[in-house]
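Laboratory data are not the source of any read-out in this text; all were calculated from the coordinates shown. From a predicted model like this one, the values you see are computed outputs, not experimental measurements. Cβ atoms are built from the backbone, for glycine too; each structure is taken alone.
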Structure 1
Amino acid sequence: MTIQKTQINPRLTLITEEMPNLHSAAIGLFVSTGSRCENKKQQGLNHLLEHMFFKGTKNKSAKDISRTVESLGATINGFTSKEISGIYFHCLVTNVKLLFDLFFEISLNLVFDEQELQKEKNVIIQEITEAYENPQEYVYQLFTEIMFPNHPLSFPIAGTAKTVSSFTKNDLIQGYQINVLNHNSCISVAGDVNHKQILDMVANANLHFSLQNKTILPKKTVHAVERVIIFERRPNLKQIHTIAGFLTIPLKDKRRYALTVLNNIIGGTESSRANQVLREQEHIHSTVFSFLDLYSDIGLWCVYHISDILNREKSLTISLEK
């Protein structure tokens, strides 16, 4: 396996990993932008942009894009997180050139059709409603609002029904120019591929990334929060969902390896202390797990707990003690 890296321009990096034993390849474009780069009125803009990447270009409709991908036996998808957004493909090595052509088509000839835009806004509003009705997602949203008060890290990635409904075609065009083309990006390819051939394809495509340093820096976080407890009652739920946590180290801190091991010991695996005590010793049927959520300048270490009303106090006490 050979990993090679080329800085194509100040905004765009190419990384490939040649894996001759594979017959497939994975292709991704990752941009250093996400919901953290939004203000209150822009909540959900990057997520909506991601949806619109697959909804048509100057030369291909949304149906053309999906048919092209599926006719090649490939997959295509996208994601938006707090600090990174991206789209990615998985295909046979023999179809890498064709998938790159489609990728360049999306990147260079993206349009924001008004009808498709309205459809996707409705889809995302449904996603927001589902997230609110899912206690596991919603309780974490409440938790981030405590840990990062009035900070973009507490914003829901999908936005709110109000903000998503308000977005116009012009908002998306400006968002694409500022949040996508103006941030550092990386194209990565792994599989039975040749670095120079991929480099030639990318360089010849002349992708329109800004070469000027106009990147909007993320708002800094506060490394101290007030101790707050939030309760929300939902009569339709038969279980109690609880999350507790602490601020911790950022993503690139070398101590993250030790913290990951510690997290697995405490509650990150089925054999962790919390799970073993609850299930094997106390015979309490309760869901508990700990996890890390690390960002560029700060992180969260959390314990998530689900139990019925009768066992809540005992199982929660055990979870937090371990």
Structure 2
Amino acid sequence: MISRPSAEDILNYRHYVTDAIARLVETASDTIIEKIAPLIALGVSHEEQHQELLLTDIKHALFQNPLLPAAYEENIRVKTQPLQALKWEQMEGGICEIGNPGGEFAFDNESPRHKVYLHPFELANRPVTNGEFINFIEDGGYDNPVHWLSDAWEMLKQEAWRAPLYWRQDENEWREYTLFGERLINLHAPVCHVSSYEACAYASWANARLPTEFEWEAAASLYPREGHFLTNGAPSAPAPADNFDRLAQLFGDVWEWTASPYVAYPGFVAPEGAVGEYNGKFMSGQMVLKGGSCATPAGHMRNSYRNFFPPQARWQFSGFRLARDCA
């Protein structure tokens, strides 16, 4: 509830680091620039990650305040267009290339690019919505162990989960805490702040599954990287999709849990030195998420981007879409 050090001290330190890096770039020789350029690119992209993490942490910290304050503004506009029925887009599968193809910055965990074989599958045209998740809750979804993995069921009981993080039921109304204060849940917006465990339980309840990260990436490669992202540092909230003529909201709004564990790609070798600990050290006990969220900087996302969190994590802007095998 109380930040230490002060905001002023943090900003002073930030300016100190920025000024020092600027002086280094301005005065370094070409040889030094060639050596440090990859590190600076990594640092910039890492800072973009923390722009998002700052928002997730601010939201979580303010949620602990019983007054449920609004962090940014009171009068945010919320889109309320009618919900489109969930439809299934069939993907042919086959041999697909996965991973970063080069030509732009990428983290080491996005390489090497390699081939995978995908069986034909179907992908939902949009993420699961708040209203649909409420149906799961009201059908006893949190009370039925049939739909939950063993570890998930133990976590549910331990943490007394009854709904996504930041949700509460006020008489017959569902409300959620947002960066703009507490408000009625937008039933047509993608469900957010659910764990991988909850996503898997819902998928079981819906007679479906989560897509693998390879299925998701193969589908996303067919579409432009456009979506509802963080813009000019101004946060927003997950919103209903605008266009359902194709797979909608692959990028932005909510990170999408996949069924894939976060492990190394074939041939992955961690770089030497401290940079080698950036991603490789975490390749255990985590699940992959794809696509970015409404709190992700707009230029930060790629088809091959691999976010990862433990399956019980809920404070990230994380949702999911369904997949299923073709009959």
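Worth pointing out:
- Per Rg/Rh (Cα atoms, Kirkwood Rh), for residues 36-115 alone, the highest-valued of structures 1, 2: 2
- With P(r) over Cα pairs in 10 Å bins from 0, in percent derived as 5, 24, 33, 25, 11, 3, 0, matching label from 1, 2: 2
- Comparison of 1, 2 by FRET efficiency 1/(1 + (r/R0)^6) of positions 4 and 260 (r between Cβ atoms, R0 = 41 Å, to 0.05) - largest value held by: 1
- Ranking 1, 2 by Cα Rg over 2.2 N^0.38 Å, for residues 156-267 alone, the structure that comes out highest: 1
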